[in-house]
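Just so it is clear, none of the values below were taken in a lab; they were calculated from the coordinates. In this text the structure is predicted, and so the values were computed from the model without any measurement. Cβ atoms are built from the backbone, for glycine too; each structure is taken alone.
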Structure I
Amino acid sequence: MTVQDHLLRDKAPIPVTAWKAIDDEARERLTPLLAGRRLADWGGAAGWETSSVSLGRSTRLGGPPPGVAAGRATARLRRVQPLAEFRVPFTVSRDEIDDLERGAQDPEFDDLARAAREAAEIENRAMFHGWPDALIEGVVESSPHPALPLGEQADHYPGIVARAVDRLRCSGIEGPFALAIGPQGFTRIAETAEHGGYPLFDHLTRILGGQILRAPGLDGALVVSQRGGDFVLDVGQDIAIGYSDHDAGEVHLYLEESFTFRVTEPDAAVVLR
């Protein structure tokens, strides 16, 4: 996680040792939850001051500004996509901070864990299902392929996933492929062994040629290409912890991120509902 001056971390009554423990805990919580990042290309962290990313396109304007004499000049407007930002507040007990300074190795950061789940779901949800207010169109809404029924019988998943992979290949989309699936569906896969005791997880991985991801914030599932170049996550400020204020009992912090997401090849995903 990147540290920026605007986060006011140096104003917080948190010693270096405690800051490290908080940052480590946030990273440990967030890494397995940010499923969307493992399916998209990383556009880079451009910094908090970044407000938009170029789409590499432009729109033709009617001509030069009013009052300019008519001539041969033409004009175009560059197209950009703005970054959205969010904050998820949480608190850390000052007693817990003091115990960390005493050498405690088992910090209790329950509210940080809750904030990490919420932050990850915001990013995942925007990438998978879109965020209209932030001008983000998600993978699910972008896919032109008819959705396939997923159902709740996990032993039917191999046939459904194989159909999705075949549909992608018929559209000229190469693999390897990945299956992103909501937490309940992921649990079904992990718990199921097919006839003869063969793990379903291994069977699906062989069909896909890629990974199976537990994806909080995703309704149903997606089969997507992992060849690269189809989905891009552009980040300004990567997820970081900032300081808000404090009182006698608690320090008030927050998780913050600015980002946007682009689907550059809609054909590269099949929705499983």
Structure II
Amino acid sequence: MTDVPRRGLADVDTSVANIARMNDYFLGGKDNFAVDRKAADELLAIAPEIKDMSLENRAFLGRAVRFLAEQGIEQFIDVGSGLPTQRNTHEVARSVTPHARIVYVDKDPVVLSHARAILVDNPRTAVVEGDVLHPEEVLAECRLRGLIDLERPVAIVICGALHFIPHSDDPFKSVAWLRDAIPSGSHLAISHVVFDTHPDIVDPIEDIYRAILERPGENAARTRDQVLPFFDGFELVDPGLVYLRQWRPENPLKVRSPEKVWMLGGVGRKP
């Protein structure tokens, strides 16, 4: 993306870094601005692994969605979906179940604009404005679009959004609300950055994100033990909550030093 806003994005502030566009930069995309690249490079100077973490997170999303579709799930709500890229949720799900229905949820105007433009003629797919902290509104929008039947199992996918939400916003309460609102047989897929092996870089990384999100003093860093409660009320499927590279890899023989990508992933089933 050039540093001139595209038509329809004139209200986008290109002077402030944006997490979705930064992630696009990590993934090798072009939908980012100089300010995003500058902030992303500051993070990479602290932790070069972050680029690999973005790539591994995308790969985990694909494996998780494929697994869920193979379990018979035909409805997906992708919360905090981010900018469209390769192997999006609807593409992976429909490679298994052609009639799968998907709702993408995000609150970022850049994400919403791009996703709607790409998916405008895509049947059984919708893009709605919302976030995990307002689950009632998310499900209300899903009902309104008529794509999600909450009387039947659904997969809630939250890959890469929760680790930006500080403890003070109590994201656990929001995830628990979603759990209670979906029927038995539904699933939850989560990925989350953890700092178990890198406590020394928590502060500099959090400082950069706090500045971008304008949340001074608020902390969102978590360890594995602090992420696990997101799955309360769910039965974790094998292999549990593990480093991304360890979660059902396509080639287990290639999984080496999984902790070098310090991001966890897991899928739980509601009994």
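Can you say which of I, II returns 32, 9, 5 when semi-axes √(5λ) of the Cα gyration tensor in Å, for residues 38-77 alone is computed? Source structure for this number: II. Between structures I, II, the calculation of distance in nm of label points 7 Å out along Cα→Cβ at positions 206 and 230 yields its largest number for I.
Each of I, II could give mean count of other Cβ atoms within 10 Å over residues 222-229, but the derived value 20.1 comes from I. Structures I, II were shown, and Cα extents along the principal axes in Å at 81, 61, 24 was computed from I. Work out the source of 17.1 here, i.e. which of I, II gives that when mean count of other Cβ atoms within 10 Å over residues 22-29 is computed. Only one of I, II returns 17.1 for mean count of other Cβ atoms within 10 Å over residues 22-29, namely I.
Given a computed value of 30 for relative contact order in percent (Cα under 8 Å, 6 or more apart), which structure among I, II does it belong to? This value belongs to structure I. Figure out for me which of the structures I, II the number -9000 belongs to, where helix-only ellipticity at 222 nm (-39500 (n - 2.57) for each DSSP H run of 4 or more, over all residues; to 500) was derived from the coordinates. Going through each structure in turn, the value belongs to I.
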